[in-house]
Structure 1
Amino acid sequence: MSLRIAAVGDVHLGVDVGGRYRSHLNGIEEKADVLLLAGDLTRHGTLEEGEVVVNEFRDLPIPVVAVLGNHDHHSDKPAEIAAMLRDAGIMVLHDDSVVVEVNGTRLGVVGGKGFGGGFAGKCASEFGEPEIKAFVNHTKRIADRWRVALKELDADKRVVLSHYSPVNDTLAGEPPEIYPFLGSYLLAEAIDAEGADLILHGHAHMGTEKGLTSAGIRVRNVALPVLGRAYGVYCLNGDEGC
């Protein structure tokens, strides 16, 4: 039996759209076994917007796992928003992992927000001013934590959930000048080192849905503007769309 993963990111919910997204999730249990949210759930990271997110995604008939995005950090309340989601039964990753039992299969999900820096040959380096070193080091620390989480994960299937992209394939359509702010190859290196069955990310609104890591792991950009639908469905041990 295929394991069906529903995923979407960049829903950017605000207080003016409360209740509207929920209607698109009716019957999701007939199409997917788990829902993964790839960050930028809010517009400005306010607690009021966090409440909207909670009300849209709580008490669904399938498990929900989320990461936060850069918009969710904007008001400096990411910990509070994450706590609100967790209180509503939504699992939130912060460079760690969770295992969900789905139809007798142990699905392991690893990830977090991720960060930028660019891609091999055209990337920021850990050299020069402290600000640049801090920028690159932030991504390195995240990638290292993902590597450890994957190595220690005991699961039948492994999915990595991120906001920022680990590859530049899925950024095609975005201005090349902003690639360093959309993701980093360091994330893909960490994932390739330990292995995964699927990588999901958002953030690149003008990007492309499908890509691959150097090791051939499927990468899918599930930003809402890219998907053009309430969520995408991706199968493990089966064709996409199931």
Structure 2
Amino acid sequence: MSITTHWASPPLDLRDSLTTEVVHIWRALLDDSPERASRFRLHLSDDERDRADRCRTPHPQYQFVITRSILRILLSRYLGILPTQIHFKAQPQGKLILVEPSSIPIQFNVSHTRGMALIALTLQHAVGIDVERIDRAIQNRDIAERYFSKRESEHLASLPERERPHQFFSYWTCKEAYLKMQGRGIAEGLAHCEMIFDPEHSEVGLLTLDQQNRGEECLLYRMKVGAEHIGAVAIATASTQISYWNWEDEYGS
């Protein structure tokens, strides 16, 4: 992927920097450090700590603790309250929404995989985000034939073997971000949206094959997240600017 994404240090004051015309995307590195996870647990609710404790495998547990805590810290910075004062509700497909405080129409979405988390925040506009590690061993052609559009599946099959994983995850992250923006699960629509890529641009063309969703406002972008990860974000608007921020643990202290 020849596109570039410029990740920068965030401003100290976030409360007035997020507007209806600007989307903020945060990139956070994840690791398997129990010490780091222990520090972040303080920001979680009792239910979230219980959920983490039920996971007996260290990596998924630490990944959840750190990602959820960073989300709480960021929202607290935008809202001007303590991280523990924030209350979430999960929609049927698992997408979190903010229920308290309810005075600011902030929307967000989170994705994490081994080594990386992405968090997108907007005012008013629905948003979906996805990040994937491109060295995951999967049967990409089989999945594409079952869940991608005919044109996407044929294009993937035409590529040299070494290029297929990157192209597969480019399709996958864009589809996942789009469906998460809509509040839908991947089983409900992977084949109902087709992605059109320009190698030199991050913006992705979207062909909606589902008649019900034609004409909706949506911007879809690919992101260069790192050497081993790629991502995508979908925003329910016709025009926006995106700021890309790097998370540092010192930012939450």
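Readers should treat all values here as calculations from the given coordinates under stated rules, not as data from a laboratory. This is a predicted model, so every value here is computed, not measured. Cβ atoms are built from the backbone, for glycine too; each structure is taken alone.
Per-structure values
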| item | result |
| --- | --- |
| Of the structures 1, 2, the one that 25 was derived from, the read-out being relative contact order in percent (Cα under 8 Å, 6 or more apart) | 2 |
| Test item: P(r) over Cα pairs in 5 Å bins from 0, in percent calculated as 1, 7, 15, 20, 21, 17, 11, 5, 2, 0, 0, pick one of 1, 2 | 1 |
| Distance in nm of label points 7 Å out along Cα→Cβ at positions 32 and 136 derived as 3.7 - corresponding label from 1, 2 | 1 |
| Distance in nm of label points 7 Å out along Cα→Cβ at positions 48 and 64 - structure with the largest value, from 1, 2 | 1 |
| Identity of the structure behind 0.70 (criterion: FRET efficiency 1/(1 + (r/R0)^6) of positions 40 and 176 (r between Cβ atoms, R0 = 25 Å, to 0.05), calculated), options 1, 2 | 1 |
